[in-house]
Structure I
Amino acid sequence: AVSPWIETSPTSSVPMARAPLVGPRRNRIIKTHMPAQLIPHSDLAKYIYVTRHPVSCFASCVDFIYKGMGPLTPTRADMLDWFCSDDMWWMSWPDNVESWWQRSQQHANVLFVHYEDLKRDLEGGIRQVAAFLAVPLTDAQVATIVHKAGFDYMREHEEEFEMFAPNLFSVSTPENIRYMQSGALDRHKDAGQAERERILAFCRARLAKASYPAERFYPDLAP
């Protein structure tokens, strides 16, 4: 990885002290999946939170775990139980999303973004992020970022984004299982109907009294 992941630094990612300084302001970029409760807030920083359809997240998690664990990967049924529980890494999907939605409503230096919006209009998303960061970009610079933020480019350079260093399992898994596996807008279709229904029911129940307007962004999460 080029910039550190909090969850895996320094053993499997870039150590925090080596996080590259970028741009004229020499800022550091640090990535994490952590919920807002575990990320101390600072008015000196800017936070960009990206969420994705929960069923798509599950499908992505399945591939990610298989990539890292190979034959030690839990059964798909066990992974579904884990995903729909408080044992999920970095909190369950609805609780993680709710934590950052609340943070974004309380602080102007938190930008809440949906992955699907980025897929539909990547250039618009880049301009939104640039405006949030107060970074002026020329059209040529935007075009370069669009290219490098595209799935094909990221897959060709996935070593710059992966969370953990190559291991015995990650290098021996089939070529069709990649860290950058799909990136599809409709990745949720890779989950079975029963899996989908269980995840949606779990998320609806957890979000019943939440402030995050799930149905506005994901109609199938409407009560």
Structure II
Amino acid sequence: MRSKIIFTLFAVAILNIGPLLFKSDLILHFKTIILSVAAAILWLSQPGFSASEMQINKQKDKLSVLIILFCSSLSVFSAVSEWAYVTENKSEINIVTIIGLIMLVAGITIRVVSINILGKHFTATVNIDEKHELIQKGPYKFVRHPGYSGAFIAIIGCPLFLNNLYTVFVATAAMGIAYYIRINLEEEALSGHFGDAYKAYQKRTHRLLPFIW
């Protein structure tokens, strides 16, 4: 847990505070504080992993965990950078700001609840063990990967909360690509493990977002 806290503090410092190096007056801005807290919760919810775990699961994972980390880091860093150096009214609160805040809160909540339900089976790398259970309760009734859904929603909410225009598209594209790769790898592994039971589950649910994909 200690190493995860240290990593989280480092990530927040680099991705949320780092872009404000030449805009130090924004470091204690209320939007910076809210986003830093949200980012810390998301990072802490991420299961830890090691080089040995990546090596063991490399055939199934294909470095998808690193792709997700890169894309999420890119999304947050670019959003904070646009807000600091491009957005004119940095303290503005409008309907877009509110929608972004709602997405942050909702996304984090969905992710934390989903991870708690899945428990030890929620791993950083694609990893299916013999005791793996097919969970179909809670948010898993509606989508097969709600933990990713929550992170996706929260990260898209970040540039909206900052009233950004360009990085909404950057975050959507980056996280869409990252989760497309990861989910396809997981679906292949889960289908191979659970067989017809998982195929039936696939038919009545969506992967990431209800009624969309």
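A few notes on this one:
- Which of I, II yields 1.3 [distance in nm of label points 7 Å out along Cα→Cβ at positions 155 and 187, calculated]: I
- Among I, II, structure where mean count of other Cβ atoms within 10 Å over residues 91-98 as derived comes to 12.2: II
- For FRET efficiency 1/(1 + (r/R0)^6) of positions 43 and 99 (r between Cβ atoms, R0 = 25 Å, to 0.05) computed as 0.85, the structure of I, II it came from: I
- Volume of the Cα convex hull per residue in Å³ from the coordinates reads 116; which among I, II: II
- For -12500 (helix-only ellipticity at 222 nm (-39500 (n - 2.57) for each DSSP H run of 4 or more, over all residues; to 500), calculated) the corresponding structure among I, II: I
- Which entry (I, II) yields the derived value 46, 20, 13 for Cα extents along the principal axes in Å, for residues 19-82 alone: II
Every number in this text was worked out from the coordinates using simple rules, so none of it is lab data. If you're wondering where the values come from, they're calculated on a predicted model, not measured in any experiment. Cβ atoms are built from the backbone, for glycine too; each structure is taken alone.
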